[in-house]
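Take a look at the structures below.
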Structure P
Amino acid sequence: MRILLGLIVVAACGVDYVDPTETAPSTGSAMGPDATPLISGDWSLQPNSENYVCVRQTVTVDSYIKTIVPIAPLGTHHFVLMLGDPSGPDGTTNCNSSLTEPAIFASGVGVEPLTMPDGVAIHLKAGQQLMLNLHLFNASDDPLSGTSGIAVMPSEPVDDAHSAGVVLAGKGLGLQVVTGNSTQEATCTTPAGMTMFALAPHMHLLGTHLTATYNGVSLYDSDYAFDQQQFRQITPTVTMASGKYHVTCSYTNYTGATVKFGESTEDEMCFAITFAYPAPTQKTCTI
C-alpha cells in the first residue's frame, strides 16, 4: 500500500486551492528548545517538479519519544516515518512512495507537533532502522531546496503495551471520485486490544470532509483543508474490540473527469491516519 498526498495548483468553481510554495511551513519547522533532531534529509527540486527521497538511519540505543515535531519547510508535501528491520545502508537516496515497514508517524501539510498521552510513548529499539520517506513538490518556476524531517522530545520508558504506532484506515485501490460532489466509503476490520488516541485526515485537494467511526462511535467529523491536516486527540480514547472501522471521505471534483486513487498529484486518496497503542503490527486497515 502506498501513502500519498496529491497537489495541483488550480482555482475553479469558486474553490480556492493551495500552492505549497506559497504556504507557510508547519510550526513544527521551528523546533522548540527541548526538541532534538531525530532524522532528516536534504533535498533540492527543479521548477515544477516532484520527487521522493528516502533517509535510512539505524537506531544505536533504546529511546522513547513523547512528542514528535515535524520539520517541514516549503516544498515538503508529506512524509512517513517507518521503523523496522534494516532494509539497506544508512543514508539518503531517491526512492518511491512504498510503505515498507509499520509507520510510527505520517504527516501532511500543516501538521503541528503531536504529544502522546501520559504513560504512552514511541519506542525505538537499538538495531532497528528508521526510514523517512519524503514526498517533495515544487509548483513554482524557481528551484527549491530544504531539509525536512523529524525532531522529538523524549519520554520516560514505557512497556510494550503502551508503545504507540500508526495504522492507516480508509480506501485504497478502487477509489473513484466522480465529477461534482460525491463520497467514498471504506469499512475494515481492526484487531482487538489497540487503544486509539489521535487521528488526522489524509486526502488530496478535492477532499472537503472526512468522518471516521468505530463500531458506530464517532472518532472524527470535520471539514477538510489540504493545508490544515492536523492530528486531533480522540477524547475519550477508544479501545478496539475486533470491530468495524468506517471512514467516509467527501469530495468536490471540478476537473470534468473521474479521479482515481494513485500517487500522481492529480489523483486522490481517503485515509484516517490513526495513532494507537500498543503499536499496530498491520500497516493499513483498508477495504
Structure Q
Amino acid sequence: MKEEKRNTYLLMASFVLTEVLALIFANNILVSQIPVEQYEPFGNENVVQASANSGILIVSVILFTLFLIVMIKMKLRIVFRLIAIGMPVFFLFILLEQQLGILSLQILNLSAEVSNILFFLALGYIILVVYSILKGLQFVTTTAFVLICSLIGSYLAVSISPPTLFILPVAFALYDIYAVFRGPLRTLIKVMPITRGKAAKSGKQKTVGKNITADLHKQFGLMLARIGGFTIGAGDFTFYSMLVAAGFVLKGMLAAVAVGIAINAGVLVTLWILQKYKKPLPGLPIPIGLGIVTLILV
C-alpha cells in the first residue's frame, strides 16, 4: 500500500510539473509576441471544421503508429529506433531553443553572445538526452520526457483556439479508448519486445522494474515513460498540459488553476479505477472530460 501511494504521488507530481512548465512556456510565447501560425486547415468557425481539423491529426497518429508496426514486423528495428528516438528529440531541441531564445533576448534582454552560449548548451543537453536514452539513464530521459510534453503542450495551447481547442482533446480521448483496447498502439506495444534482462529470471523485482524502464526508453525514446511504476504515453502529459496552458491563454491564471485541479482530479479517479480493477485503462477520457467542462464553465 505504501508503494502504491508513493507511486501515485510521484506520478501526480510529474503531471503537475509538466502543467506548470507548459503554463510558463505559453506565457513566454505570449510575452514575446512571436507570431504563431494557427492550426486551422479546414477553418475554425464551427464544430464541423473543428472536427475535420482534429480528424487530420488523429489519422496522422494512426498512420504513424501503423508505420512503426510495419518497421518492427519487417525487423527494421534500426529504422524504428531512429524514428522513435530521433523525432521527439528533434522537436525537443527546436522548441527548447525557441524558449531559450525568448528568455535570453526578449525577457531578460541578454546579449546575442549569451544567447549563442545558451544555444550550444541546449545542443549539449540534447546530446546528453540521446546518450541517456541509449544507455538507459532514467533520470535524464524522464526529465526530458516531461520537458518535451510541456513544450509541445504550450505550443498547442497558443496555436489552437476554440472550437478546435475543445474538439481536439475530446477526439483524442475517444481515440485513446480504442487505442488502448484494440487499436494500433496496443498492437505496437505487443509486437515490440521489451527485454527484462537477467534479473527477471532471478526474481529481483526492483531490478526488473529498472530494466523494463530503461529498455522502454531505449525502444520508444521519449514517446513513452515509466513513472512510479506506471507506463504513460506522451499524449497524456501533452494534452493535460495543453489544457492547463490553454486555460491561461484564454481566461487567465485562475482558469488555468481550475482546469489543472479538474484534470488532476480526473487522473486520481483514473488511477483509483486502474488499481482497483488491475486492467489497462486509457488515461485521457476522464481527465480530459473534466478539464474541458471546467474550461468552458470558468
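Given a computed value of 0 for helix-only ellipticity at 222 nm (-39500 (n - 2.57) for each DSSP H run of 4 or more, over all residues; to 500), which structure among P, Q does it belong to?
Working: P: 0; Q: -26500.
Derived from P, not from the others.
For which of P, Q does distance in nm of label points 7 Å out along Cα→Cβ at positions 72 and 248, calculated from the coordinates, equal 3.5? Intermediate values should be presented prior to the final figure.
Working: P: 2.6; Q: 3.5.
Going label by label, the one that fits is Q.
FYI, it's all coordinate maths here, none of it is from the lab. It should be emphasised that the depicted structure is a prediction, and the values quoted were computed from it without experimental measurement. Cβ atoms are built from the backbone, for glycine too; each structure is taken alone.
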